[in-house]
Structure 1
Amino acid sequence: MKHTFGNKINFSRTLCATAVTLACLGSQAAIAQDSEDGIEKGKLEKIEVTARKTVESLQEVPVAITSLGAVELGNKGISVLTEVQQFSPNTTLQTSRGTNSTLTAFIRGLGQQDPLWGYEPGVGIYIDDVYVARPQGAVLDLLDVQRIEVLRGPQGTLYGKNTIGGAVKYVTKDMVGDPTFNIEGTVGNYGRKDVKVTGQYPLVEDKVYLGFGYANLNRDGYGEFLQSALEGQNRENYNKDLWAARLTLEAHITDDLFFRLGWDKTEDTSNAKGGYRLLPSIVSDAPVPDSVYDSYTSLPTWNKVELEGYSWLMRYDVSDNLELKYIGSHRESYSPTNIDFDNTAVDIFDVPAIYEDENDTHELQANLLGDNFTLVSGLYYYDGESCGQFEAVLGLLGRAAFGTPGLTREVSGCNNSESVAVYGQLNYDITDKLSVSVGARYTDEEKQATVFNGLVFDNVYPESGWIPGYVRPDGQLVPQVLGSDSDGDGVLDSPAVESWSRFTPRVGVEYQMSRDTMFFASYSQGFKSGTFNPRATINEPGVRPEVVDSYEIGMKSDVTDSFRANVTLFAYDHSDRQYIGIEGGSDDPTALEQRLRNAAETAAKGAEVELTYVATENLTLSAAYGFIDFEIKENNAVPPLIGLASTPENTLNLAANYALDTSMGYFNFNANYYYRDDYLLFETSDLIQQDAYGMVNVSVNWESIDGDWYGGIHAKNLTDEEYLVGGYDFVTRNEDGSYGPGLGGDTTLIGYYGDPMTIQLTVGYRF
């Protein structure tokens, strides 16, 4: 088996994939955007970004950024946020284990794998500068997007907490002009059937616009649940059943005053995702499946993610030099889910769960432009409530060891956060060539947390009817173990409360050697908020925030009108790393006693190179390379850290784009080869690791001469590579290399995989 137990990949397939791509490079490249987008044939595209919360040229921003615009996203057939990882060095954006819509994000090895409430992500996700606080539902399907920006490195000054690795920005554009309407349909293998409708309508000419978008996305499973303990279950595995809608009202009151109101909703009812057993079960008769997308389950296969959000923006140009902005939002999510950890039709280790999240944000921002300086400053407020409940159902163990109907460790609670911040960043031109930037953010945050945790000697589920015929007992089944005693009777009955504050600075220098070449260096600090352990078994204190001190030097250069080279070297120190470890009772499978500690100090250094070469008026070649070298400086984790999770040492993307004008319309040919070095799935275990692999994607796009009709054929993962994106390793490894049972009493070594080879045809009409 090529994916597990540390075996190296057979590089023949990778070399073959490379050969295919290099063959494509000679004849294929991407269509340039229309001239109205500021692109001249045979010359580099001028890309605008909002990394510093103002609109600037990509080449003038001293930050490592990858930006993919709407045309490029369409030409590459990118329809979901996770595909963006291929084009951004040192970036991991993957669907979490057991789910279809939960995001696992790492940038430069910094992120968060566990999506449990109370844990904070290390990469910030933003939709039009509105923070998406939880990873549930963050695997965004791209609908009416202007561009995606990936900001690498800590963004603690302008974006605040939980951006120690970086930030991913989903940007839409203001509406202008006449009514527009776009309808698009996609069909593909595995029964894919997608419909997207977008458009805008001027309610008041040149003043008030209504924008709309709707998507219905469906796909059969890549595999199936070969066995199920429950009758009447939908047996599709890795399927997709999702709809999303968006409404936007924009008002251009005057030339200086702009309002936007937005609403969006997503409902994903795709099945829960079953994992692949990398080892045969010792308590079930189910063998290792033939396909990595096949599984077994003792839980219901249904799953749901509901997201709804409201946002509002006001922008007022006080003068030519001063812009005031207010951004507000309210977001809610509800996710009942079923994750079968052991992936058998026996209740060895099942985890039915509910996640609920609600938050409000408010931001006041002032952007001041002077003769030789710019100043971005603001106030930010966040108020969020994140709650959840999960049952660790160990039914087989309960019946075998205790003679009870089952066994469940139930964990529930809330982690509520209130955060206030003030920030500012000044960019000052000392000379025509030399500039400095100084920024800082001060954040004060308070969290309140409760945790209920205990054993129930029966199989317990979150709600009545969770499985057919199940009736949940009334009342609270387990005691509160984390919180405070409000009345002094020795019983916890109120939340635990702690607060943290942090000053996060940034200092940078930029030297414009020539009109087209800039060198920069910077120091920045980011922090991930302190928090409480949502799995607590005792009344443990909260942990300190994680802090990242990052150093960068880089160059951005349009060497010629046709060749662009952007290079960044970075190094960082990561202190007070939060880590869940086993503490006492590790030999008792019922204990599940875990402590959250600031358990490690780590460091890394690396490089990122992004090259673009416009070879001819029609042909464009590009490359993106990332390298990271990781060091553990202090290791108090139990078990100890051994490396970075989901972070290969090397990533590489080679791409070619070719545009062709004919009497039949405009054709665009697109090909890319994506390589990821081997990587661990967990930072404390090498039981599951993914060997190096390469992936080839090819697209052919067409647009009619009048621009009304368009279409595309997109073939992804042409060599049908099987690659791990998540897993579980509740198993022991014996001295002779064999494997024995772990938690629950089975050899639970489970893998979740990325998409297989897919082929899709898209046809659209717009006016």
Structure 2
Amino acid sequence: MQLVVVESKAKAKTIQRYLGKEYIVMACNGHVQDLPNNKKNPDGRKAMWAASEDELPSPPWEWTERSQKVVSEMRRRAKDAEVTGIHVATDPDREGEFIAWRLAELLGSIAKVHRIVFHEITKTAVEAALADPTEVDMQLVEAAKVRRFMDRLVGFRTSKFARSWGLKSMGRVQTPTLGFVVDKELEREAFVPTPYFAVNAIAEGIEFGARFHESADDDAWRDDKGKFNSRRTFDGDLARLANDSLVNARVLTVSTSEQKQEKKRPRPPFTTDALLQTAGSSLNWTPAATMAIAGELYNAGHITYMRTDSTRTSGTARTSMKEYIERTWGADHVGAGVMGPKAKGNVQDAHEAIRPTRTDVVEPEELSSRQSRLYKFIWARFAASQMTDSRYERISLTCTVDGFDRPLAGSIAWRVHTGWEAAYADIARKQPSTQPPTFDTSVGAQLDLDDIDDNPELIEDETKPPRRFRQHTLVAEMKERGIGRPSTYAPLISKLIDREYVKMTDGSLIPTDSGRLLWTEVATMYTETADGNGAKVAFLFSAEFTSDMEDRLDLVEAGERTGPSVWHGFVAHFRQLHGLALEQKRSRPTPNQVRKFLQVVSRRTEAEVSELLGGREIEELSGAEISSLIGQELEKGSPPATEKQTKYVLGLCEQLEIDLKDALTKVKLEDIDDLTMETASELITQLREIQDELPRPTSEKQLKLIEREVGKAELSEQEACALVELNTYDELTGGRGGTASGLITILLKRNNPGGRKGRRRRKR
């Protein structure tokens, strides 16, 4: 008997069907161990761990939620079945390799652990992987560990720093991504519109535009960045003359006519970012929703792995697709095959592009509507990449009109060879014309203006500010600037929204006040400047610095750099920039310092506070000065508890059914009026610990929500409870950290892959 471990239950189900009864296929449900993150564990509060310069830290890896129980069950079943070999088949990427390493460490005492990798979940691919097992790639593991250490160090230290401004968090890649959104908004606010006039006319279905200027003209129209446009003018009188001439003549005379053939090349197969951009622009899907659906297609064996930067595909798949193309559309549609630019570094090119696993299946059976829509795009994109160019004939015309001495230009095109566009016939929004014009387009021919409204049309307008990012265009920016990776695009954007640094308005991303504050005032403190001129030498959260770190991680994966050298180099640089940030912070009071100062002097008179401040306003003090004053006041005794603290204590006592007097004894007090800020904080901590440890029944509201979502998912009670490793609803526990809450989260993600925003839209 052999044990195969994969990441998801859906994938496990598919592979079990392929392998039969000789194999046990189990899901680990993602990460089984990771960096410690338990507040009760002192190690969990550390941002980094001591290590010599030629070594990486060795932190105490901690079980993720419910993973210990999952691994224990694996061990039990493996021993009961007398398993002789264990095959870890987690995802073929950096994170998957890290999971494989932890599983190998945890299961290695039972039987020999092999690493197997497949990029598509087909019977052939799975059997081939089992026939050629390998070892865990420690270079990938090392890169994954360094990324974790970097993210923990930056996230822990900078987030603590940011909380002085009431902000929730900062992150090594999260914050630069926020910067793109904020900078775009600042660019919009600084934008100065440029007015213009334009004149359009339609004749024989062809749209013509008046060409007012040449680029060398002194009065040529240019926007605020100096970009020239021949069809725009500042001269309103000139535009009105063109319009009046067209109104009066209603006929154009062809002065030049040029016909030539144009080709449109197919694009390479999908990478992750290209898939997210296409789904965003064509289907209006968020990256999170797209990745959820792509994951379902992958786990069911319909597409290859969906996290990749590569446009490379297997020779077998290309040959098979070309055979299908020839059978379906003819040999004249079979192309040489299109490849995109080589993936950056060696690591991202380790995986194929996203393609269908069966090239002859245009639409698999039993797909949901959303799965079908995404699959069709993936299939068409791969098919198109193996097809010929589409070809068009185009006639470009310039015309004159009586009464106006400048030309009007337009063109007409028709397709003469379908080529790769045949693959998109079922999903294309609009089919092009395939017929040449039936009217005369030679020099001297006259074209009547079409009898339609607003023809000709005089346009008086101004340039518009740059468009805000949408989620898929932000992915494109991240890709272009070299930050993030296929596995992180969607989670990073979701995190910015969840933490309320950006908000979605009509599909556009707009920074909140918190997002602006973080990027423009707090993040900028992590900057080293040159002496004298103030130019930035190093900015921790710049796209360039972040991209450089991503490249170094890729080099670790490729074996061209060692993990310790990258890690220790980063630590040294971070310490320098963090020190500079702390110096700046001490130069002026933070909002939290102001708030705390006002609390500790709450018993003092206005005159006493003024004397304490030396006649200055609070904002005039440095951070160090106000910190010293707070310390002085606290030495005289903690100020009384705030109204908020008092209400919180009373509320916790009521929830826990604890007598107030009994609660107060925990901080050696008898009367609630004796609570200070310090003792109130201590009491709240103790009461919350009691709250966390007490089992709570599932609320009626939780149970109703579970039953509703289970119905949507078409699951039985037993199937639903199995998602949190229980048998019945009666076993569920309530509270924020209870199993009922966990089950609700799983069901909502399953039923609403687009996330909470999508659910709210449907609710309204």
- [ ] Give the label, chosen from 1, 2, of the structure having the highest value of mean count of other Cβ atoms within 10 Å over residues 85-92.
- [x] 1
Task: Test item: distance in nm of label points 7 Å out along Cα→Cβ at positions 69 and 677 calculated as 4.2, pick one of 1, 2 - done: 2
TODO: Identify the structure, out of 1, 2, from whose coordinates helix-only ellipticity at 222 nm (-39500 (n - 2.57) for each DSSP H run of 4 or more, over all residues; to 500) was calculated to give -14000.
DONE: 2
TODO: Can you spot which of 1, 2 the value 52, 46, 34 was calculated from, given it is Cα extents along the principal axes in Å, for residues 461-596 alone?
DONE: 2
Task: Which of 1, 2 leads on distance in nm of label points 7 Å out along Cα→Cβ at positions 357 and 661, largest value - done: 2
Task: Of the structures 1, 2, the one that 102, 82, 56 was derived from, the read-out being Cα extents along the principal axes in Å - done: 2
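FYI, it's all coordinate maths here, none of it is from the lab. This structure is a prediction, so every number in the text was calculated from the model and none was measured. Cβ atoms are built from the backbone, for glycine too; each structure is taken alone.
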